1. From which structure (1, 2) was relative contact order in percent (Cα under 8 Å, 6 or more apart) calculated, if the value obtained is 20?
2. Could you figure out which one of 1, 2 the value 20.4 for mean count of other Cβ atoms within 10 Å over residues 35-42 was computed from?
3. For the read-out Rg/Rh (Cα atoms, Kirkwood Rh), a value of 1.13 was computed from one structure; give its label from 1, 2.
Structure 1
Amino acid sequence: MLDLDGDLPIYQQIRDQVVAAIATGELAAGDALPSTRQLGADLAINFHTVSKAYDLLRSEGLIRINRKSGAVVRRDPNSGPVEAGIVDGWRIRLRALLAEAVAHGMSEADIRSHVESESRELRTTERAPR
């Protein structure tokens, strides 16, 4: 579900939902994503917005895009070791989130509790049958 009136850009919401679907097993390596035009039509948004989300996912190494097969999930939690460079980008984003939490007065214990809770939830979400 997209929040069309929210502060988070729509392309980022699409990206985040695809990442969550990969993390929980709803999408696995090799699964095809809808075309940008189809998803745009389904969500009643411009297909360029979907394209921006897919480009972001491609740059993160989670999907591959080609003219014949369209967008396909490239990695999932079972795809092996993390690829070079991914951890660096993840750490930069994590640092920004941690700085935001600290700036708002969250304690290290609160931050750790939230991280552990979210991680547990992702890992215990029922995996889609394959």
Structure 2
Amino acid sequence: MSKSTMIELVAELEAINEKVPCEEIEYMIKEAREGQYHDFKNKKYACGKMGFVAVADAFGKRNPNIVSHLEPLVEGIKNGDYDETADDLDQKRMSNDIMSDPSMNVKQKENMHEVLGLKKPKNKSPYGKQYF
């Protein structure tokens, strides 16, 4: 089972911060709690996992004392240890994003729902027709 970036990653970063207290780790804890490294909940990075790796790399260069502590977490991220699944709220948001995308036609939107394993929306279009 995958670990959560909002639970286990936070706990692992807090443990590092107890050993090597520093503003860099505190910043990463804050971002992890906010969901910035989460697969679906992040709003800051194009990809939360890539955001974590980039932040860890930048902070490691700035503070070499934390590099050895962050390396196992970076490897875990890269190995998929923190790959999260979309909860109902995430799925609804993804579906809404797809449905509001003007660059896709109805068939493409239907295909995107199928590929992502999302439920087809039950609501109707503004024109009174069922979406799919």
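We did not get these values from a lab; they are worked out from the coordinates using the rules stated. Quick caveat: nothing in here was measured; it's all calculated off a predicted structure. Cβ atoms are built from the backbone, for glycine too; each structure is taken alone.
1. The structure behind it is 2.
2. The structure behind it is 2.
3. 2
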